[in-house]
Structure P
Amino acid sequence: MPKHIKRLVVLMVACAAAALYAKSYLTADSFYRFGHYRADSVPEIAAREPAFQTPAACTSCHGLRHTEWSGNVHKTVICEVCHGAAQGHPSQAKVAIPAKTVALCTQCHEAMAERPLTSIRQIVVSRHYPGLECIACHNPHAPKIGATVEAAGDAHAGHDSAATCAACHGANGISPNPEWPNLAGQSATYLTRALASFKVGARANNMMAPMAQSLQEADVRNLASYFSALACKAPAARTVAAPPAIADLAKSCAACHGEAGRGSSNQSLPKLAGQNAPYLIAAIKAFQTGQRMNPIMSDIAGKLAEADIRSVAAYFSAQSCGPNFH
């Protein structure tokens, strides 16, 4: 046998021996114990704390949101798809509240030629209210516009428990102090959610928090139904034109709050018409400073000058609130 062939054979044998040694040295002892995998990996993975907690972990603190979600079309999309993994939440970590909802929602809802036919509603982003975030109109937990209406309460029962509210908001829901909001004629859905936010601390207010926390869920709905049925404050039976300086701003507000601030089909958003101007100013500034949190309002308020805030508050407070939007 030629020498170069012998050398090649020796080299091949040496490589094979090295490979067999490496295999025995690098392969875990538990490999092939139960199959073509490392058997010890199973108990190791099982011992880890799960990064995803599933919606069941959310119900104790977020019962209202869980109820909305579980009864609507997004019920197959678990909380952590949008909010991220909840490992360590709430004691050690916060979950994300998506601000750029267009980028998030269009992962499923953008109409694309290459996307297979689906029952999920598809939109052409450039033609579907460009410039607005999805949550300006849609509640992500119950995205159908009509699904944002809360269950109706008992207005008569609400009247009986409204005496405490009257001290600040007036016997007929018209506040004697312009720094505080009028409640008469306001959307029941908005009032229900506002009280729920005070109750769980999503909105901070030293006066409202303990009052809301003392209310049962039925009490909240009853109060909301009572105040929404009252006649709203009507400074004038007319629509006041927006000053030219804030005409575009008023139009932007109307996209969510309805024409002249009289309310829209999305009843989770408040009516602004006839509301006290000092209260509206304080509310806008609360969004500016982060005292109140809402991705849309925080972004809009952050761009407003002091003069704009006062002008737009005066404009909406001067509007006739008119009949309730149904």
Structure Q
Amino acid sequence: MNASVASALGVGLLAAAISAACTPPLRRWLELRRLLDQPGSRRSHRRPTPRGGGLAVMAALALVMLVWPMAAISWWPVMALVMSMAVLGWFDDCHDLAPGWRLLVQLLVMTAFVGLIGGIEAIILPGVGRLEQPLLWSVLAVVAGIWMINLHNFMDGSDGLAAMQAIWTGLVMGVLFLRAEQVGTALFAIALAGAYGGFLVWNRPPATVFMGDVGSLPLGAAVAGLAVLGAASGSVSVWLSAMVSAVFVADATVTLLSRAVRGERWYTAHRQHAYQRLIASGWSHGQVLGLYALVNICVVLPCVALGAARPQLQAMLAAGLTVLIALGCIVVRSATTNKKTKVEE
């Protein structure tokens, strides 16, 4: 076992241990503060549950990354982005900020992050080659980053689902960065997976604590930040990053477009995501969690592996995979439209 792999294992396990240990006392404190998510027609749980457990995740991530010896600190711009979104998320958990203010802060922070790393100079398109449009790619990175931040918030509505996706994304992106010899960034990704993994011990079905916006917003920021950093450095292509997040991106985007077409307020709470429709039609939270994990492992992972081995196929694989999963979400929406809905634990 080489030093980089050993460090990755160590940083992931330490982050998981800290997060798992910090969550129970944090949960009791959240209960005392009455920071509780109440059941409702637009929610998928039945009993009041503390929210804000993401504080334990952020504490574990920050502590591990600050004390673990590293050869490089290429991860610090992503850490700054993540912690900025954690602060925003905590304020939102406590004070219920208006969507406009949230978007404004996200725009400013994401723009600062892209500027801090120097923007994205070029994107490689199969059959076309290297396209150098720094301003265009950088603007698209900001827009895509804001969407990633918010879609992870939207997808945090079923026990363990967002935490599972964090583990998946952190592990796969960590391996991709290790493969590109970007050890510092790889360790950040693995630490991210570990921190959310420790939280999953308490967030798995039936969840005893929710991560809240303080956990979901920085998760989306981390995913976006790693993707932008990979594209800017040329170490992990935008196509590979897109494949890794295809499950969440497809579900959230199909739902957003569907609501927009019907003239609904897409930014308000609802229960129209594919995972929410499955729960409302009778699936348990555990079954939904298992389904999404299975799609990641059995469908997404082979595509990522093939794309990493055959770079010329990456764009085609990313497009095909996203369309395939989006079609699956549409099928779920269609199949559950006329079923009687209910709220599950």
Which entry (P, Q) yields the derived value -13000 for helix-only ellipticity at 222 nm (-39500 (n - 2.57) for each DSSP H run of 4 or more, over all residues; to 500): P
Taking mean count of other Cβ atoms within 10 Å over residues 153-160 from the coordinates of each of P, Q, which one would give 16.8? P
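As an exercise: mean count of other Cβ atoms within 10 Å over residues 25-32, calculated from one structure in P, Q, equals 11.1. Which structure is it? Write out the running numbers ahead of the final one.
Numbers: P: 11.1; Q: 15.2.
Comparing all candidates, it corresponds to P.
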Given 112, 45, 39 as the derived value for Cα extents along the principal axes in Å, which of the supplied structures P, Q does it correspond to? P
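Work out the source of 1.32 here, i.e. which of P, Q gives that when Rg/Rh (Cα atoms, Kirkwood Rh), for residues 33-72 alone is computed.
P
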Of structures P, Q, which gives 11.0 when mean count of other Cβ atoms within 10 Å over residues 89-96 is computed from the coordinates? P
I have 25 for relative contact order in percent (Cα under 8 Å, 6 or more apart), calculated from one of the structures P, Q. Which structure is it? Q
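Among the shown structures P, Q, from which was the value 26, 14, 4 of semi-axes √(5λ) of the Cα gyration tensor in Å, for residues 57-112 alone calculated?
Going label by label, the one that fits is Q.
Each value in this text was obtained by applying a stated rule to the coordinates, not by laboratory testing. Here the structure is a predicted model, which is why all the values come from computation and not from measurement. Cβ atoms are built from the backbone, for glycine too; each structure is taken alone.
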